[in-house]
Structure P
Amino acid sequence: MIFFGAIGEYFEIIHSKDQLSIELDNWASEEFFYLLWVKKDGALLSVNSIDYDIEENTLIPLTSYCRFSISRIGEFQLLKYNKSFLCVLNADSEVGCKGLLYFGSFDLPIITLPTTEFDRIQLEFDQVVEELKVRDKMQLEMLRMILKRVLIVCTRLFKNQKNLNIFAEAKVDLVREFSFLVEQYYRNAHTVADYATMLNKSPKTISNVFKKVTGKSPLSYVHDRIMLEAKNLLVYSNLEISQVGYELGFNDVQGFSRFFKRYADLSPSGYKLKQKD
């Protein structure tokens with residue numbers, strides 16, 4: 001069931017019976033957001049070349065910038081919407097998911113749905129189905145409201161799973177903003193100082209907050225994001241290794257190779273060959 005708006009708004013709900021394609025239409029020219037609810041019998045997903053064995057009653061936010069495929073999935077429901085329907089960046093003051101569910105440098109947000117929340121989420125998904133049957137001028141806003149409620153619940157659950165609720169909101173917001181900026185600028189901004197300038201904070205302040213909130217250093221977030229894209233480009237693009245390095249802001253192939261080997265224990269060429277085996 002699909003909603004098309006007057007100025008390009010797109011919203012769709014897909015069910016198990018719709019026979020979801022093994023390869024979703026990701027990496028399309030248009031920016032899509034997804035919220036996959038694996039309800040029963042689990043799933044096996046590959047996201048950015050990493051395999052995930054997903055248990056039932058799990059919610060997973062994804063974007064069209066992720067390279068993802070599904071090799072096995074049980075009963076599921078999937079919400080798919082574009083930026084014109086709801087821009088999670090512009091709506092962040094309402095749903096608070098920027099840098100957490102979407103556009104963040106956290107690992108894949110895998111949200112376990114407690115049994116106490118199952119009926120609540122099911123009701124929202126059922127309301128999507130009912131609202132998609134309606135055809136009037138209020139339909140767009142009704143669908144947006146339902147989606148916002150679902151995203152708020154997911155954001156709260158994710159924060160609770162990551163134990164983020166024990167920290168002051170300002171500290172969590174700093175981590176969210178940093179994560180979002182890394183997602184936007186990792187190709188050229190490689191140091192914590194780069195992001196500190198954007199955030200009008202000192203590198204020391206950012207490092208102290210990260211240590212408390214995430215247990216990781218902010219620099220590791222930057223390097224993890226660079227490595228993720230490097231692996232994707234080496235495997236999925238036709239770029240030469242030197243071109244991959246330039247794409248990621250390295251001045252020469254030697255510098256890129258040293259960086260890659262330090263984190264992967266393999267040279268870029270060695271990694272590329274290994275993935276073809």
Structure Q
Amino acid sequence: MILVTAATGQLGRLALVALAEKVGANNVIAAVRNPEKAQDLAQQGFEVRHADYEKPASLQAALKGVEKVLLISSSEIGQRAPQHQAVIDAAREQGVSLLAYTSILNATSSPLALAQEHAATEHALAASGVPFVLLRNGWYLENHLAGARQAVDMGAVFGAAEDGKFSSATRADFAQAAAEILTRPNQAGKVYELAGSEGFTLTEYAAALSDISGKTVNYTSFDESQYRVALIDAGLPEGFAAILADSDAQAAKGALFSTSQDLETLLSRKTTSMREALEKTLKR
């Protein structure tokens with residue numbers, strides 16, 4: 001049995017589907033904090049188990065009889081390390097044979113503030129004795145796509161990445177890669193740097209928006225502090241705005257770019273391109 005944490009999340013749901021295509025839904029467990037929100041998953045044939053990071057006993061019960069775990073990183077920035085540790089502890093106690101963790105590109109050397117909790121989790125895994133494999137995911141294309149329509153309406157893309165490139169891929173691409181890894185033998189100890197096939201700058205992203213929409217969209221790059229303030233003014237919480245501004249500023253220095261072909265190799269194809277994803281988004 002393969003268990004997926006955060007199974008009602010955007011990546012989690014895609015991972016369930018990708019795994020079901022390989023091993024059948026009856027061999028995949030959806031671990032969720034609130035089972036009531038996962039009734040549709042149960043209807044699709046997945047076993048739903050309660051798993052709360054703050055309740056170790058629930059994790060022990062959820063992982064009982066599980067062979068492999070896909071630990072999708074928590075969305076609670078600042079709480080990730082202890083939450084992940086709780087899953088790792090349960091995996092060790094239950095004798096899980098492989099734990100796959102969704103980390104971030106070059107986690108242990110990345111300058112991103114976001115990378116700190118990922119690196120801490122990787123260190124915890126190394127010290128745990130649990131066999132593990134690292135899925136170091138790049139930036140999600142959806143992070144860019146979320147503001148695509150608004151950017152077209154405003155005629156502007158804002159950021160702090162200067163001419164730094166993003167090696168982004170869709171969540172669906174990352175989910176398919178996770179399913180490949182979890183259904184292949186001899187994965188313990190491996191580290192995958194999962195980057196999109198096509199790197200692009202935000203200037204190129206704005207140009208693609210212009211071309212697809214027929215409206216002029218320009219990119220303006222602020223410094224980190226200006227961008228953080230702009231995000232706060234737009235309604236984002238201060239902490240989240242700071243994380244996004246830091247990520248953009250570090251992208252300017254190459255922190256979210258990689259030439260690794262690990263993702264492409266796992267998929268046996270090119271990853272979904274920025275333009276293809278934009279076209280689908282803007283035509284909905």
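Throughout, read-outs are computed from the coordinates displayed, never taken from laboratory work. Computed from a predicted structure; not experimentally measured. Cβ atoms are built from the backbone, for glycine too; each structure is taken alone.
Structure summary
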item: Test item: distance in nm of label points 7 Å out along Cα→Cβ at positions 60 and 236 calculated as 1.4, pick one of P, Q; result: P
item: Top of P, Q by relative contact order in percent (Cα under 8 Å, 6 or more apart), largest first; result: Q
item: Identity of the structure behind 15.8 (criterion: mean projected area of the Cα convex hull in nm², calculated), options P, Q; result: P
item: FRET efficiency 1/(1 + (r/R0)^6) of positions 52 and 260 (r between Cβ atoms, R0 = 25 Å, to 0.05) derived as 0.15 - corresponding label from P, Q; result: Q
